[in-house]
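Multiple structures follow.
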Structure I
Amino acid sequence: MARLKNPLLRKLERVLAQRFPEPATIQLEDHDGIIGVVTSDEFARMDTIDRQNLIGELVETHLKPEERRQVQIIVGVTPEEGTGYLAGED
């Protein structure tokens, strides 16, 4: 059974979707802190640190300090890299 998303998950998903529109995918989960994966072809031309910096800048710009403290990690991957990052994937 799917769990309902809390307001912060919805907000963060909106922020990421604005920057990474379809066909990119965004998967976020809250396990006493938000973890997630953004899958986009755009990351194919980027070093890992640049991917993390881009996502981190979005979080810093759009979330309040108390909201940012709830974000543990969001990983940026290409579709080829993206299999198996979140335990809840089928």
Structure II
Amino acid sequence: MTVTDKMLNDTMGLVYNMDADQVDQLVQAIKLRRNRINQTAIRTVQVGDRVQFTGRNNNTVTGNVTKKAIKFVTVDTGSVKWKVPANMLEVL
């Protein structure tokens, strides 16, 4: 399901009227959703894949996946190894 701008604005309006317990429940739901997105992203890359991501200073970095962990993927660029969140990677 794609979230429209109107849906997002409606949700933001609801957030402003929540009490502390409701905000805590919402934060927990957001954390679970982020974990699910990361798990899905981790499954899309394999060791040996050529990937790219946007690094510091908006530089595009390209390298090969050398290791997959629970939350991060190690990318070897030839000169530097980066630990990158899987959802930041694009498989080439």
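Where does the value -10500 come from, among I, II, when helix-only ellipticity at 222 nm (-39500 (n - 2.57) for each DSSP H run of 4 or more, over all residues; to 500) is the thing being computed? Clearly, the read-out refers to I.
Of structures I, II, the largest value of mean count of other Cβ atoms within 10 Å over residues 14-21 belongs to I.
Comparing Rg/Rh (Cα atoms, Kirkwood Rh) across structures I, II, the highest figure is found for II. One of I, II was used to compute FRET efficiency 1/(1 + (r/R0)^6) of positions 6 and 38 (r between Cβ atoms, R0 = 30 Å, to 0.05), and the answer was 0.65. Which one was it? Matching structure: II. For the structures shown (I, II), relative contact order in percent (Cα under 8 Å, 6 or more apart) is largest in I. When distance in nm of label points 7 Å out along Cα→Cβ at positions 46 and 62 is calculated for each of I, II, the greatest value falls to II.
Values in this text are rule-based calculations from the coordinates and carry no lab data. Bear in mind the structure is a predicted one, so any value in this text is a computation, not a measurement. Cβ atoms are built from the backbone, for glycine too; each structure is taken alone.
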